[in-house]
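Pasting the structures in now, so scroll down.
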Structure I
Amino acid sequence: MADSKPTAVQPAPDDTTELAPPQSRRKGIILVVIAVLALVAAGLWWRSTFYEDTDDAQINGHLLQISSRIAGQVVKVDVEENQVVKAGDTIAELDPRDFQVAVDNAKAALASAEANAAAAQVAVPIATVNTGSTLTSANADVTGAHAAVSQAEQQLQAAQARVAQAQANDFKAQSDLTRYKTLVAKDVISKQQYDAAVAAADAAKAALADSQASQQAASDAVRVARERERQSAAQLKYAQTGPQQVAAQNARARQALAQVAQAKAQLEQAQLNLSYTRITAPVAGIVTRKSVEINQNVSVGQNLMTLVSLEDLWVIANFKETQLRHMSAGQSVEIHVDATGKDYKGTVTQIGGATGSVLSLFPPENATGNYVKVVQRLPVRIDFTDLKDEDSVHVLRPGLSVEPTVRVK
């Protein structure tokens, strides 16, 4: 019997065959991919058309240089570096003693000025009454002086008439005495008659002397009356200056009131200087760059520290000039802050008046043969609109980087 060779076992035939995916499923996948690409393209087109963004932006704020408004010595420093302060909090204090003395002196000067003003005010009606009375009295004196002159002149005339009469009587009496001398020598008349003639002559001579003395007295009385008349006229002229005197007193009263106002102003200035010894924070913020120490003598305007305000913050974003075509004030902005990872709302308020390169310390000189056109950037100010709600604890700081996105359409 011949040996039989073993035969290889043949594998069972595979009845399964690889089926191609249906034609409809392949088309569906293609359509989905096309739709996704279309949506992505539409989104990119939408964003590039209706929005402009930049990462060249940062938060800005007010950096207040705190300085002293008066010169003095620091007696107390109430803050530390990077301390948060509120508006009105005391930052530093200067020695107030010199300024308190100035306030006391100003108060005393004001009291003196007010007393002088009160006296001047009271003197005005007194001057008015006195000048009126003086004028009336002067008018009466002038009238009386005129009358006295007239009376004295009349008395002088009467005295002159009596002198003339006495001269006539004396002439007659002397003539009679001369005749009687001859007659008595011839015994024509008696000695008694001659003695009577002598007595009459002596009486006439005495009467003449008396009348002449009365005339001299009347003449002196006229001279005195005229002097008094001139004196009364001078007093009247002085009394007639009463309105000017009242006006001068009114001017002195106004001057006294002006001195009161000046003293009040000096007192207010002294009180202001005293209040300046307490240096306070004008706004809420964080103290930085503190350089003031106790017992340090500071001068007016000397920088003591920097106060970073946290109340009023805004964004300065540098957009390319090609992004500003449709940008304008009032457009809404979404601001992404890198430090917090949060988004804030804002609005465009200002677009800069010149590019950053023009405003730099050394502007570029383009009038050369090697000019290369470079896209410029323009600063745009963006104000937060929800900062009070979103940043009530003041997390944001000036200088933080942000990415604003402006809807331009």
Structure II
Amino acid sequence: MIERVWVYDRIPQQDLQKRIEGMQRLMAKNHIDLGIIFQNVDRFYFTGSMQKGVLIIPVDREPLFFVEKSIERAKAETPLDIIPIKNDKEIKKILDSNRLLGGKAGLELDVLPVSTFERLKKVIGFGDYADVSASIKELRAVKSPFEIEQLKKSGRMLSHVFAKAKDVVREGATELEIDATLVAEGRKLGHQGYLRMRGINQEMITLTVQCGFTGAVTPCADVPIGGAGLTPAIPQGSSLKKVERGIPVTIDYGGGYNGYVTDETRVFVAGELNEIFRKPYEAAREIMEEIQAYAKEGVDCVDIFARAYRIAEKAHLQDHFMGYGEGQVSFIGHGLGLEINELPVITARHGRVLKEGMVFAFEPKFVLPPHGAIGVELDFIVRKHGLERVTGDPVDIVYV
């Protein structure tokens, strides 16, 4: 009965098997005997289910998926065998009976709280341990055809919402009014309601609208434009600021389908664009066009950033590129998948060669205090001979 109200595509068993085998190869390379997968998103990646439990991946045996609840939903969601448990204290006994204790354990140390680590150490009984988060990130960086299809379905939400935005953005409307209407549009299509971001204190709002000075507010998050928000308790996102004539309205929206998130930005203007924003917008479009022509499998991310920065320098806008002052960020692109900050990250200092199947958001933006901000953001799939857009709608400024 529950399946009738779900909106999702089941992860193919061969995808899960390939992920587990890839993890086992990386574990063997790093001399890890037992992978302990606890974080929700990682557990979903390897099992297809986010039900409460722990996934144990031995380096040379089939995985053991321990589930506390809901057993019924876990069985419906994953093709893996499930081991029902009443609590995590039962895990050690089962591992012992399978002679899986005593080796080196691998844990997601980038996201695992110390208290949880200590509890897992106690209930599972490992001694030596290592971090497997880098291995997991590497596996997740290259998407399968199934994952790319999920991202494209997520991207269709973006196209729909941006198409609706031209009927919602108007002079005098508040950022929050626009936000509420467009979030509702996405939810009607089956948007999952979450945008996940890896790491402690990492929070991401589904949609953010900025107009004028709110686009130039220094964000607390590691983003070029974050918005003013409504309260210091949530210091990002849309506010009660009203749309002004000639001032760009940037709408940054994240699609979310079956766990997979997309992230793009469009610009809307009531009337004619104020002259101060024209040059930055033209630079942002030039950067986007340059990268679309240049990037492909085998290209280093450092080279991509360098090309973008040279265009910003040529326009004498480097001080406003990807933020301003203390708000300036070091990246221009970030990977997409089950989380919004996956690999690859496109910066000036983190060398990484693009591989076919990687998916990333590319966002040349300029911040001009106190006037506001402007820029574009598109999502791309890396192919052997170029980049493929996740969405296909126009990216020009929409005048309303």
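If helix-only ellipticity at 222 nm (-39500 (n - 2.57) for each DSSP H run of 4 or more, over all residues; to 500) is computed to be -10000, which of I, II is the source? Source structure for this number: II. Here distance in nm of label points 7 Å out along Cα→Cβ at positions 38 and 294 is compared for structures I, II. The highest value is that of I. Can you tell which of I, II yields 15 when relative contact order in percent (Cα under 8 Å, 6 or more apart) is derived from it? Clearly, the read-out refers to II. A value of 0.00 was computed for FRET efficiency 1/(1 + (r/R0)^6) of positions 238 and 286 (r between Cβ atoms, R0 = 30 Å, to 0.05); which of I, II is the source structure? Checking each candidate, the match is I. Source structure of the calculated read-out (semi-axes √(5λ) of the Cα gyration tensor in Å, 41, 23, 19) within I, II: II.
Every number here is computed from the coordinates shown, using simple stated rules; none is lab data. What you see is a predicted model; the values in this text were computed from it and never measured. Cβ atoms are built from the backbone, for glycine too; each structure is taken alone.
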